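There are structures below to look over.
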Structure I
Amino acid sequence: MLEHSLSVVVCRCRLLLAGAWIAAAVAASAGAESVEYLSGVEWPEPAAVTPGATPGAAPSDATVLFDGTNLDAWENGDAWKVEGGVATVGTGPITTKQTFGDCQLHVEWSAPVSPSGDGQNRGNSGVFFLGHSIDISYEVQVLDSFQSKTYFDGQAGAVYKQTPPMVNVTRPPGEWNVYDILWTAPRFEGDGTLKSPAYVTVLHNGVVVQNHFQLKGSTYWHRPPEYVAHEGDGLHISLQDHHHPVRYRNIWVREWKALEGKQAEPPSYYDHATGKTSAERPATGG
């Protein structure tokens, strides 16, 4: 009986202590929440963009490069076959007439339905950010990597010869793969030295396979990567002809630019309880 009574007392003490701790925490939280930090940074209003009506559809601020009707936005577009809303690799690469800087690029592609060959000789193509010469070229590999082996930094989703994809999410031949590529272009000083490198993030079928990867330079097959200076940050987008009938559809791009705020006022604290603003956090703020 005594043991039971002691147990009840201990339990009640624990409940009282827990209640007191919660009350103190709530009080401290209430005090802290009354004081708001103000950065003093004045931001421009983000532009309103209407998203695509269906997943993968172009948003309202996108430049549509291929909507299934023609390849008028591309140099050498007449050399590829357009039929049934799909463009099939023909003779030579196609390259956008327009250049783009930092951007979000959406590309859908499908490997040949009847696969032949293996490794690099199987549904091979590529998505390039291309300068005025092949010395300025940055490739995200397109390849039939569904149950097909090759060198890892050359499979689908790789930054060619620089890093493999983190995972292989390639769909079977004939099914559609989706690349969403976030591209940050390299910048160069006036004397041609590198100011900041290129970065790329790639989602393959909705899965992150490259996360803000820093490129070592252009993606060559025959020599180590290096940066070759070019004016501005605009590059063409190019789709490779590797002599395989890879198909493409629904290609669009939207350039992006980070918002820049200005320090309009010094950072401060505003106490909603007192209505006062101060440079230092009030002591009653927790």
Structure II
Amino acid sequence: MCKIEMRSVKITTNQSSRRDRYVPPIMKSTSPTPLQLTAQCALLDIEGTVADIRFVYDVMFPFVRHHLHGFLNERWNDDQVRLAIGQLTTDSGSSSDPTIAWAIGAVERLMDEDSKTTGLKALQGLIWESGFRDGSLRAEVFDDVLPALLLWRSHGIDIRIYSSGSILAQRLFFGHTTQGDMLPLFSAHYDTTIGGKRDAISYSRIATDCELDPAHIVFLSDVAAELDAANAAGMQAIGCVRPNNAPLPDSYCGPTIRSFSDLELFVPKS
């Protein structure tokens, strides 16, 4: 077993904090010398990497629970909703025709389990859409993210997103941030329709879609199993140590950063 020196990160457990207004932390580099890597593509996770996990769990998920019943009653027969419900039924292993009451129960159960299943994520994205469109939701990203992405792009780095959240949800998130529309920074988005984030084959498929050798892709995430899967596919993997994240296990031996300003990316010289 490999051990690395790492400051532990406290996980917020105070339930009363869920009623407080969300205020994103200001992240500053703590590394005297930034990690310098050559790559052609940066593949990024979202929660716990680009955005504080607390924003996802304390703002976005409660929004779904609050609007779930009304959304399903109003849009039950919409084509996109029916597709999401069909996938939710498959993911749940149900053989019965779904009803609104069943769907509400299934969504609440899966959210309680912090499920990453495709049907749930698709339905969440559809519910978030209304919130982002009417301005009641605005995505928060860490302050160090936008400057780093702009710098990496100026160096010729291709930037893509891989999240368990649906592609619709990803595009809504980055299209409606408090720092403006960040969508032009990303050339592609991937969700679990390409494969699970803990499966090496998913990262191989992404590398194929990028038309790159996996070694030329840097993957950033706060989840050790995802980092291990990316490594197994041949990618460079970097752990993100952010506020409110669960600590990476002692068995994780790869590099870590606390801020995107701790990482400098350069396209390899031809």
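FYI, it's all coordinate maths here, none of it is from the lab. Computed from a predicted model, the values in this text were never measured in an experiment. Cβ atoms are built from the backbone, for glycine too; each structure is taken alone.
Annotations for the structure displayed:
- Which entry (I, II) yields the derived value 3.3 for distance in nm of label points 7 Å out along Cα→Cβ at positions 125 and 261: II
- Source structure (of I, II) for helix-only ellipticity at 222 nm (-39500 (n - 2.57) for each DSSP H run of 4 or more, over all residues; to 500), computed value -11500: II
- For 27 (relative contact order in percent (Cα under 8 Å, 6 or more apart), calculated) the corresponding structure among I, II: I
- Which entry (I, II) yields the derived value 20.9 for mean count of other Cβ atoms within 10 Å over residues 37-44: II
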